[in-house]
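Bear in mind that the values in this text are calculations on the coordinates, not laboratory data. Remember, predicted model here, so these are calculated numbers, not experimental data. Cβ atoms are built from the backbone, for glycine too; each structure is taken alone.
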Structure I
Amino acid sequence: MKTITAPRFVDRMAAQLLAADGMDFTQPRGEPAMVAPDSVSWRVFRNPISMYIGGIAAVLLELAEPRVRHGVWDHSSFKRDPGTRMRRTGMAAMMTVYGPRSAFAALAARVHRMHGHVTGVTPDGVPYQANDPELLLWVQVTAGWAFLEAYDAYAAPLSAADRDRYYAESGAGAALYGVEAPPASVAAVDAVFAAMIPKLGPTPILDELLAILQTAPLLPAAMRPLQPVLVRAAIDLVPAELRARIGVAKYPPLRKRERALLKLLARGAERIHLPSSPSAQAAVRLGLASDYVAPTSPRGAATLSPAV
């Protein structure tokens, strides 16, 4: 696919949107990432619009689980400084796919150590520990699911084979975070959702979160009018029955013209080369053209990319 190099100001805005402003993914030269450049993940994670929408949807689902909710809300800076928190989370997502393996392994070990100190009891008296295998699995699955669904909905539809392939690609990185038996297919992800949905529920914290995400100065100034639209897109991404279960069905859905605008932006981003993006920098690290775009496979059986 041919791409057009973005103007510098667009490149800078996208770098902020991808939470990678100031990061250097070009070093050390030749060191592979956790997934290969021809992976589905490399393509999905390069789109700043769908990644932002998916990131919000993932947080909604994560915080709908009471133990995750209080682990995040009571032990992090999200309420005080949501921008920094979201950028750190976004940077971790970029490292998972594009970072050199040694840097990602160090990041995963650091996160695992930090989670070891996050313990507590929910208001209902349920103890939690951030490194609980069930909670680690839920966070990993919701993030992977949300990024994929946002990409499929707004950027480009993916085949069943590519969807399975995408989940299989995440296994090695998830394992370094401490996730036991990460799901490697759509069916396996569906099984995790089926097991966790009965444990999800509404909470005023989600309303507080959504208010923050709509009004805090999280995006570059030129894009801030889009924040409420992106938030509603994230809510819409969650299946209707699940929206009702976690108490966010009351929020107005996207208008047709808003959905069309987001599709236009996300599909346009597919054809724009962002020189400072993690995907472009990682491509340079691996000796590829900086405007390299991972292909999607034809419909059919899923095959995994060979390691670089």
Structure II
Amino acid sequence: MSERATDPRRRLLKRHPANPLLSAWNWPYFVNTIFNAAAVRLPSGETLLLCRVEDCSGRSHLCAARSVDGVKDWTIDPEPTLFPDAEGHDEELWGIEDPRITWLPELGKFVVAYTCYSPPGPGVSLALTADFREFERIGNVLPIENKDAALLPRRFNGRWAMIHRPVPSAGRSHIWMSFSPDLKHWGDHAVLLEARDGPYWDARKIGLSTPPIETPQGWLMTYHGAHATVGGCLYRMGLALLDLDNPGTCLLRSDRWVLAPETDYERVGDVSGVVFPCGHVIGEDGDTLHLYYGAADTYIALATGSIREMLDWLREHSSCASPC
């Protein structure tokens, strides 16, 4: 049997046979593409995906889709759920993109971290909601250019923690962490995970994928690497582990990627060669991970795996340092 057939990463994430789950053809109004969805399980038990929807002007907004089993029979909002507010928030002039959702028990609300886009470039905006019907915009909270943000669900030494990815004018793009007492004012910015040098899958540019998952061993973090090739960038996903009480410390980082474009719906689309997770839902067993990802900037797809197996794999296929 070949090494490729027995590669342990093959067992970590399995694509759902119903893939791709959603595309523009499922939408109740005319759009270009659907991709990069945040995910959460609602109190009703339904799975909600807050999808990035690109219209035919090229701008994006967010729209919610709900499903009892998280796979089929999606009920999609008949109009945009969160639309750019260019008048009240000029940082959203060119659209809003790539959300991540975190439940904040202290506030009894979800916080949505998303990319706001305007002429100066992309930024990180936050909004609070209890029901995904009404939203309280906090607005742009980090200097442009920045993106790929999500909050951790609780405070550390009295402060909220947020992972994000500044975009420098030149050089490599790393993952950072910042802290805030009030969700509006952020400081103590520090590099959390560095893009590697050389030929590696996560060289040059990396960014957060889904919000970190709390485990007894630490915060399991998924992240993407954009590897430049002669045919364009390949977006793939790897794993890292952050300290449970001090999440600004990286304990482990995968040497290999665990999810990469392989199928036709991941390799061919508006932006080919992309798997880009933004959301996950954890099964009732507390271990099964349902990972929702954008495929080729055209579809939403689902992969499933075991958190326990991912942690075991990470300990066997990792490097250690901080920043990793």
_Suppose relative contact order in percent (Cα under 8 Å, 6 or more apart) works out to 16; of I, II, which structure was it derived from?_
II
*Value 54, 41, 39, calculated as Cα extents along the principal axes in Å, assigned to which of I, II*: I
*One of I, II was used to compute distance in nm of label points 7 Å out along Cα→Cβ at positions 33 and 185, and the answer was 4.0. Which one was it?*
II
*Could you figure out which one of I, II the value -1500 for helix-only ellipticity at 222 nm (-39500 (n - 2.57) for each DSSP H run of 4 or more, over all residues; to 500) was computed from?*
II
*Where is distance in nm of label points 7 Å out along Cα→Cβ at positions 273 and 289 largest, in which of I, II?*
II
